[in-house]
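FYI, it's all coordinate maths here, none of it is from the lab. None of the values given here were measured: they were computed from a predicted structure. Cβ atoms are built from the backbone, for glycine too; each structure is taken alone.
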Structure P
Amino acid sequence: MQPIPALSIRSWQDELRESITDPALLLQKLDLPTEHLKGAIAGSELFELRVPEPYLSRIEKGNPKDPLLLQVLPLVAETQEVTGYVQDPLQEEDANPLPGLIHKYTNRVLLILSGACAINCRYCFRRHFAYQENQLGKAQWRAILDYLSAHPEVEEVIFSGGDPLATSDTRLARMIKDLEQIPHLQRLRIHTRLPVVIPSRITDSLVDMLTNTRMTPIMVWHINHPNEIDDAVRHAAYQ
């Protein structure tokens with residue numbers, strides 16, 4: 001008897017790596033006219049196009065006004081400078097005392113776990129954030145833990161980015177374990193769009209670590225339109 005071939009299972013990391021970054025390929029897959037190509041190339045040179053396949057599958061082919069497409073298609077208008085617009089709309093630059101840490105409000109801090117996203121939304125308010133200067137290596141992470149230990153008023157830690165779930169479950173588990181050792185930390189919030197655009201990101205290990213931490217876990221999913229919610233997203237949400 002011939003052995004049964006092993007099934008090939010694509011991980012969320014595979015889907016992330018295979019995201020579309022070429023404007024011409026995006027238009028081709030969605031049966032859109034090439035008249036959009038010049039503007040898409042110009043916009044993507046300033047801020048890279050990135051669309052994963054699970055999200056792409058929800059965009060209506062041949063419809064340049066599809067509400068999901070409008071979130072991800074680069075436009076030539078992005079190259080224009082507009083009076084009054086700033087590159088730091090959240091005013092985070094002055095609230096960035098350590099690499100990877102933003103402390104704007106007394107009782108909470110925001111940690112930049114990753115500069116990467118699974119999808120590059122054209123309205124991104126952190127497209128100009130200094131991610132290179134805010135990478136979290138071992139020394140930077142140790143400094144953040146020391147900072148949090150020295151600030152007992154901080155009750156809540158927010159994992160953000162980029163997208164915090166662009167990092168591995170192993171790294172997330174290690175960071176959560178470290179934060180649990182700081183007694184005054186009570187809540188852990190994770191702000192993410194990744195499970196919406198790649199639902200397979202909700203893994204068993206991720207669910208286990210969030211249901212077993214002593215801190216109160218809160219996961220905030222960034223959803224902009226009802227068309228973003230398909231059966232795969234619903235399944236991920238109810239795991």
Structure Q
Amino acid sequence: MRVMKKVFLFFFIILIVFLSLMCIIGFSFYSSKLKDKPLLDRVDAVTSDEHFVKFDDMSDFYRNAVIAVEDHRFFDHGPVDFIAIARATFSNVKNGELKEGGSTITQQVAKNVVFSQEQSWLRKLGEVFAAYDLEKNYSKNQIFELYVNSAYFGDGFYGIYDASYGYYNKSPKDLNLDEATMLAGVPNAPSLYSPNVNLTLAKKRQAHVVSKMKEYGYITQEQALPFLSYGTSN
């Protein structure tokens with residue numbers, strides 16, 4: 001029993017050291033990104049755009065679609081959703097592939113505003129610290145605004161204003177269920193899900209968005225049914 005306690009203590013210390021090292025590395029990487037331009041200045045660069053769309057100037061369909069498919073607990077958790085991370089980790093291990101990430105909308109804002117789109121473990125570590133800074137300085141509604149105004153929607157459209165007018169020639173406030181769910185699905189993989197690139201894949205992604213909206217009670221089965229014949233895609 002004494003030997004087991006020593007082994008447990010040894011591995012516990014190793015874990016603490018490892019996590020501490022990851023925190024130091026992640027914070028250092030995040031801090032290095034802010035040397036050229038502080039976080040608040042980066043955010044101001046997004047919000048000062050003449051086409052920046054406020055939370056209340058988007059249709060309910062669009063707001064709900066984004067929340068449902070990207071981060072359905074967005075208003076209930078902190079900068080990092082540890083439940084989503086655990087669920088994604090379990091799913092990835094079970095399926096034997098890195099398919100789910102568990103990132104919150106706040107972490108995605110951190111990626112868009114502070115870091116490049118390059119996939120790296122350093123960026124993922126840095127995102128955590130950036131996410132905490134974002135939620136310390138901005139409300140959930142403001143963070144949502146930052147996400148949809150900084151996201152890439154394919155076809156050269158950055159932000160929901162350009163995407164809404166570019167694809168449908170209408171204001172984000174006027175997007176209907178069909179248009180809103182289509183646009184909500186695009187930023188996950190713009191090169192695949194842009195309706196102007198591959199309409200079949202775009203509609204499959206849209207069906208996934210609609211299914212999530214139905215699952216979380218944003219729309220009824222009757223509203224969802226016309227879209228679900230395309231099947232689902234992550």
Structure R
Amino acid sequence: MKLPYLMAEDRLNRARFTVILVNPENQENIGLVARAMKNTGFSRLRLTGLTGLQPEAFRTAVHSADILKKATVFPTLNEAVSDLNLVVASTVRQRKAFRILTIDEIVEKIKTFPVETQIGLVFGNERTGLSDRELRRANFVYFIPQAGRQPSYNLAAAVLLSLYAIFRASGSRPVPQTAPPLPRKEQEDCIKLILKKLEIRGFMHDTNREHVTDLLYDLFGRLTLSERDRRFLTAVFNKGLDRE
């Protein structure tokens with residue numbers, strides 16, 4: 001018996017989402033990710049750390065080869081997210097410097113942004129996950145709960161669970177902000193300016209630089225800077241603090 005498709009009204013605009021796999025090791029997992037994307041109605045895939053796709057990826061991408069054929073490869077995660085407004089990253093480990101949301105919280109957070117916001121969903125390497133430096137590229141970090149001390153979810157399973165949570169929410173009405181955040185590259189340019197000013201003022205030094213940098217990326221990432229935010233912060237750190 002053929003089951004009917006779930007035709008929910010897509011108020012979250014799934015076309016604006018991009019799945020980003022960071023240095024995936026297993027080509028078959030990439031194919032399974034494409035299949036998970038097709039199952040839940042997502043189509044944009046980006047990869048980092050690869051020279052291309054192998055036959056193994058297409059073998060597991062059942063009815064999803066079109067997603068692989070359109071996938072784009074970037075040298076670094078920084079380049080892969082530079083044009084996106086909002087970046088969320090999945091992790092299975094607790095992090096000292098980053099506030100970790102649940103998958104349900106991240107879905108609710110996504111619903112607060114207008115439908116033109118370009119969103120990236122970042123997933124790390126199968127063995128090592130995402131490093132703290134890679135998490136700096138994200139506005140928000142989230143985890144998917146699991147039972148006990150089981151090994152972390154398979155890459156394709158983590159992607160499927162994340163996309164399904166968004167897919168289920170696609171019939172609910174978002175509460176839009178007045179404007180989408182800046183592209184991620186422009187957000188980071190502003191953060192780098194602030195870090196530079198704090199370095200000049202002696203707030204950052206060799207013993208705290210990495211920790212403070214992580215904390216500031218987490219803080220300003222969660223603020224999802226708009227153009228108005230950037231103008232204000234640039235004025236404060238370029239003019240206000242320089243006058244002291």
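Per-structure values
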| item | result |
| --- | --- |
| Comparison of P, Q, R by distance in nm of label points 7 Å out along Cα→Cβ at positions 78 and 142 - largest value held by | P |
| Origin of the value 74, 37, 37, where Cα extents along the principal axes in Å was derived from one of P, Q, R | R |
| Identity of the structure behind -0.43, -1.11, -1.19 (criterion: log10 I(q)/I(0) by the Debye sum over Cα atoms at q = 0.10, 0.19, 0.20 Å⁻¹, for residues 54-189 alone, calculated), options P, Q, R | P |
| Among P, Q, R, structure where helix-only ellipticity at 222 nm (-39500 (n - 2.57) for each DSSP H run of 4 or more, over all residues; to 500) as derived comes to -20000 | Q |
